[in-house]
Structure P
Amino acid sequence: MQSDRLNRKTRRAISYLFVPGNRPERFAKAVEAGPDAIILDLEDAVHPDSKAAARAAIWAWQESATSVACERYIRLNSVSSALFRQDLTWLSDMRYPERCSGIFLPKAECPEALAAVVERLLAWQPQLHVIAIIETAKGLQQVEAIAAIPGLARLAFGSLDFALDIDCSQIPEAFLFARNRIVLASRTADLPAPIDGVTPAISDLAVVAKDAHYARSLGFGAKLCIHPGQLATVQRAFLPDSRQLAWADRVMRAVATGSHAVQVDGEMVDLPLIEHAQRLLDVARQHAPIVRADAC
């Protein structure tokens, strides 16, 4: 049972693309761009005066779009806000709840309040993936308790809001402690690897690639995107490349005789590396259409 749970979680989305909820002309285009998931946003991307229009646009699209090629999420407003209460009322009235893959909860801070929200959301749609975004100092201090909330599906890191909250520079060193803690909290709670925050650069894909590779090296398993042009770069960064897959294949062929201590490419390989090789091959099979062909 434990192995089956982990296998299902390794198939989670890698690229999540934000779309402002008040821009319905972009919804279908976002899906066509090929993300693993789109996030119809009711929070930061939508001016307070446009919240009602955004809800109406999302409602209409949810009813008309009977089937889409990716998962579809909705980011609600902060749990502590009056807007959030309006969001919940609106959401509970929405037809076809099964068309909503999940909900992003921003500014996650209070485990008790979040637990009640998660329970209510799952009563509305039992298969819902509820994702909590850690993006404040208070949220980070409670991240272990948040990760342990029953029914929570995954954690995400809101790096830009986190930088604003603690008044730090947007540099990797400033976020290292937060990222490490979110990764460890996810693992301790047996959640999938968390989702890293956005990269503001839209046209500089080298920066996007650098950020994505860095997040992957720390143990993140996915990334939030703000532009369709970032998607392919992010997906490649989180998947094994051809060299890694060739190495993994050599390892598995070497251990086919039953030994857990063999030499591959002049280096000793024991059980942890064997399991790592198997994981690379499993991920490649699960994401076969977009497995990296490069060796960068």
Structure Q
Amino acid sequence: MTQSQTRGALEMSAAMLISGSIGYFVLLSGQSPFQVVFWRCAFGLLALFPVCFALGLLRPGSITLRQALWAAFGGVAIVINWLLLFSAYDKAGIGVATVVYNTQPFMLVALGALVLKERPTAQKLAWLTLAFAGVLMIIGEKPQGDYLTGNYASGVLLALGAAALYAGAALIAKKLKGVPPHLIALIQVGVGIVLLSPVLLAAPLPQTSGSWASLGALGLFHTGLMYVLLYGAIQKLPTTLTAALSYIYPVAALLIDTLFLGTSLHPLQIGGTATILLAAAGATFGWHLPLLRRAGVKPQSL
């Protein structure tokens, strides 16, 4: 591994560890998902604006009007995605919601087939079926945790909806090839501020320093710093290593949920979690299921 790749691996690991703690800070803020997303966007804007300025990304010609509109449309999907995911935390649990949220690669396959008319391979369809089985296993029983309230099944559905919206945003990103990712992120958080400003006007401001500290961390570290680390790592690492290190995110979320919030999973949910992570890894790295190989099923070309 070269020095550049080593640095990229460290940046990617740090970005995924930061992402894994998002749910903890959302709960720590004590604010509604709408307020959390607004302030995440506001503080994220404060973090990303100077970065984009320093990189010269705010100069005329950095992005076309058409690209800016597509980035804004993707921002709508990202903002609603955050709202759904954050709403799922106190219902399904941070760990379970994050694992279910990581079915997004399969959502991308499904959307690619519907929108782009891409034909997924038989192996990918098999991994998709296995991931769906893992979701069904997770839904079976509610985890035990003091902060969990509301309907558990609705929390799982909210996390699935968030994954679908993230996949939609990823499809939109394909139309933005060549646009600096920092600039895309800046536009997206700007869209979030515009969309959620009416909610802020109708809601009281956070009253404690702890709430402000949590919201500031979500914007400055979990949005601004995390994006810089993530995109910096992607530029240095091969795709396979980037994909492998991305699984730190759900594992970190599960550990934080268990160690810091005292949430415990039932054996069936542990099995479902492992099944989803296995299916996601299999689809990402192109692993072949032995059953399909023995049956002589040949992958279809994309």
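Values in this text are rule-based calculations from the coordinates and carry no lab data. Just so you know, these numbers come straight off a predicted model, no measurement behind them. Cβ atoms are built from the backbone, for glycine too; each structure is taken alone.
Going by mean count of other Cβ atoms within 10 Å over residues 82-89, which of structures P, Q comes out largest?
Evaluating mean count of other Cβ atoms within 10 Å over residues 82-89 on every structure, the highest lands on Q.
Out of P, Q, which one gives 23.0 for mean count of other Cβ atoms within 10 Å over residues 186-193 as computed from the coordinates?
Q
One of P, Q was used to calculate Cα extents along the principal axes in Å, for residues 130-265 alone, giving 45, 44, 26; which?
Q
I have -14000 for helix-only ellipticity at 222 nm (-39500 (n - 2.57) for each DSSP H run of 4 or more, over all residues; to 500), calculated from one of the structures P, Q. Which structure is it?
This value belongs to structure P.
When you work out FRET efficiency 1/(1 + (r/R0)^6) of positions 34 and 258 (r between Cβ atoms, R0 = 25 Å, to 0.05) for each of the structures P, Q, which one comes out largest?
Largest value of FRET efficiency 1/(1 + (r/R0)^6) of positions 34 and 258 (r between Cβ atoms, R0 = 25 Å, to 0.05): Q.
When you work out FRET efficiency 1/(1 + (r/R0)^6) of positions 162 and 250 (r between Cβ atoms, R0 = 25 Å, to 0.05) for each of the structures P, Q, which one comes out largest?
That would be structure Q.
Out of P, Q, which structure matches 15 when relative contact order in percent (Cα under 8 Å, 6 or more apart) is calculated?
Computed on structure P.
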